[in-house]
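Presented below are the structures under discussion, each in the form of structure tokens.
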Structure 1
Amino acid sequence: MPPVFRFAPSPNGLLHLGHAYSALLNLDRARETGGRLLLRIEDIDATRCRPEYEAAIDEDLTWLGIAWETPVRRQSEHLSDYRAALEKLSALGLVYPAFESRAGIALLVAAREADGPWPRDPDGAPLYPGDAKWLPLGERDRLIASGAPYALRLDMAAACRRVAGLGWNELGEGPDGQRGAVPARPEAWGDVILARKETPTSYHLSVVVDDALQDVSEVVRGQDLFHATSVHRLLQVLLDLPEPAYRHHRLICDEMGRKLSKSGRSTGLRELRVAGANPAGIRRLVGLG
């Protein structure tokens, strides 16, 4: 089978140079290997994702000369796939509801830090500090029946006890130059969210399910997701999903050395196009020649 690559943006804003770099790398890898290129629309965030942004993604990628197979997979159309994966993890006893709000979690972290620094995940967010994991089943059921909002979290300690020798093959380069066989450390993320009351999935869960269902064989994406691969590899093993190779690439940063955001007008593809840029010029701007 030919290798399969995917570019998977979220339609919550306009594409910028960083997106162009990642999309073009996927295109180049597909051409080099005689592989297939897929476009996936990661639109599970119903409050921020909009049809006009998806239309703009299509327009910008087409202008860049990028073609992809159809039909396009939209995550919002496949919630049952993620629900099934979540049910499998629940059947293993690895999922529990946590009822604290974001504000409540911030208060818990502040209380914990009275005794010293509270651990943070690789992205800098504090690990979940609550004790919902130990709530009696009856109390969980009562809170859910009352309509209380909740997040479904992975019992990371229990999950890690099921898996040994976890790692992945890094074809690109991690933030600190990691290549080749990379050991996974999912415990660094704590009890990550797998779904919420109103949405039966999260990025971590949906990305591994999608990659498996779409037969993605090489994941080409930015270094900002390098450490999250530890969680993805754990979920792949727990769900008996195939392991793709990973190729993390450098990030395109602004003049201050910060990762680009969708609000950065000076690096937005639409603004650059209006200013007279052409696809070859975009390739040069991102260092692809």
Structure 2
Amino acid sequence: MLTVAVVGAGLMGHGIAEVFAAAGHPVRLHDLDPGALHRAVDALRGTDGVAVDGSTDLATAVTGADLVVEAVAEDLAVKRDLFARLDRLLPDALLATNTSVLPVSGIAERTTRPERVVGTHWWNPPGLIPVVEVVRGSHTSERTMTRTTALLAALGKLPVRVERDVPGFVGNRLQHALWREAIALVAGGLCSAETVDTVVRNTIGLRLGAMGPLENADYVGLDLTLAIHDAVLPALDRSPAPSPLLRDLVAAGDLGAKSGRGFLAWPDGSRDRAAARLARHVTEQLTSRADDTPSDDRPAKG
């Protein structure tokens, strides 16, 4: 078993720690906020067979760790400083960042051994979503990539290798391309936010779990895909900057569920209900997959 230190006891850090602990790895949590740390540690200790401890002192939390997973705020300067400290404290450990958009290479910039720094982008909720993106920084070694992929697979996750350190990696580039167009449709007065969500949930949302976009392109025919692209792509939003509507909402304090209003209204209790609905849906999808008879009707790759 590896000793795993998780830096950051928020939503993602807590969830990542729980996955490692449930697999039998001794886990140490670190957070500068004593309240957040104690809540996370207490919750994890309530799970049978989980060995977890916590400290607000970084050196105490990480000393002796074989693997450190960072899950702090998405601030490059903060992460860069943290990894420089981890590099001094742990000369041999594997150092992983859970950043979803920041460059792994930039985070490792002040370390003396950047070959052991790797991106491991977990998705929320970490305990349910199978995929973890394993991202190669400009100096990440093949040994680090291979070790990380094997470790995640042993946890029951579905690790995917991202071989270039680009903003957003794979999943968030796809997700936010969809979000950009969704916001543009609302901002342009074509439809309401509710309509966008209804259409996505009841068309492509139903299909994507069984057939990814490139398989679907092959399935309908690449000649048809090309014809649609010729007709549709010139009309899609291609702004290199965030939507003015999004900026206006943020400036007005309409931040979504946390403030009670964003694109949609979020009355008291609705965020918790949405979280429960999401967890239930993901669990049902994964259970359905596990119950299916293994088969694959797709042709072999050429």
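Taken together, the values in this text are just the output of simple stated rules run on the coordinates, not laboratory data. On a predicted model such as this, the values are computed, not experimentally measured, just so you know. Cβ atoms are built from the backbone, for glycine too; each structure is taken alone.
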Out of 1, 2, which one gives 21.5 for Kirkwood radius over Cα pairs in Å as computed from the coordinates?
-> 2
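As an exercise: volume of the Cα convex hull per residue in Å³, for residues 21-140 alone, calculated from one structure in 1, 2, equals 104. Which structure is it?
Values: 1: 197; 2: 104.
The read-out was computed on structure 2.
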Figure out for me which of the structures 1, 2 the number 11.7, 35 belongs to, where Rg and Dmax of the Cα atoms in Å, for residues 101-172 alone was derived from the coordinates.
-> 2
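Which of 1, 2 yields 18.0 for mean count of other Cβ atoms within 10 Å over residues 37-44, as computed? Mind showing how you got there, number by number?
On the way: 1: 21.0; 2: 18.0.
Only structure 2 yields this read-out.
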Taking distance in nm of label points 7 Å out along Cα→Cβ at positions 77 and 157 from the coordinates of each of 1, 2, which one would give 2.9?
-> 2
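So if we calculate distance in nm of label points 7 Å out along Cα→Cβ at positions 221 and 245 for every structure here (1, 2), which label has the highest result?
Greatest value across 1, 2: structure 2.
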Comparing structures 1, 2 by relative contact order in percent (Cα under 8 Å, 6 or more apart), which one has the largest value?
-> 1
Value -14000, calculated as helix-only ellipticity at 222 nm (-39500 (n - 2.57) for each DSSP H run of 4 or more, over all residues; to 500), assigned to which of 1, 2 | 2
Value 4.7, calculated as distance in nm of label points 7 Å out along Cα→Cβ at positions 5 and 229 from one of 1, 2, is from structure 2
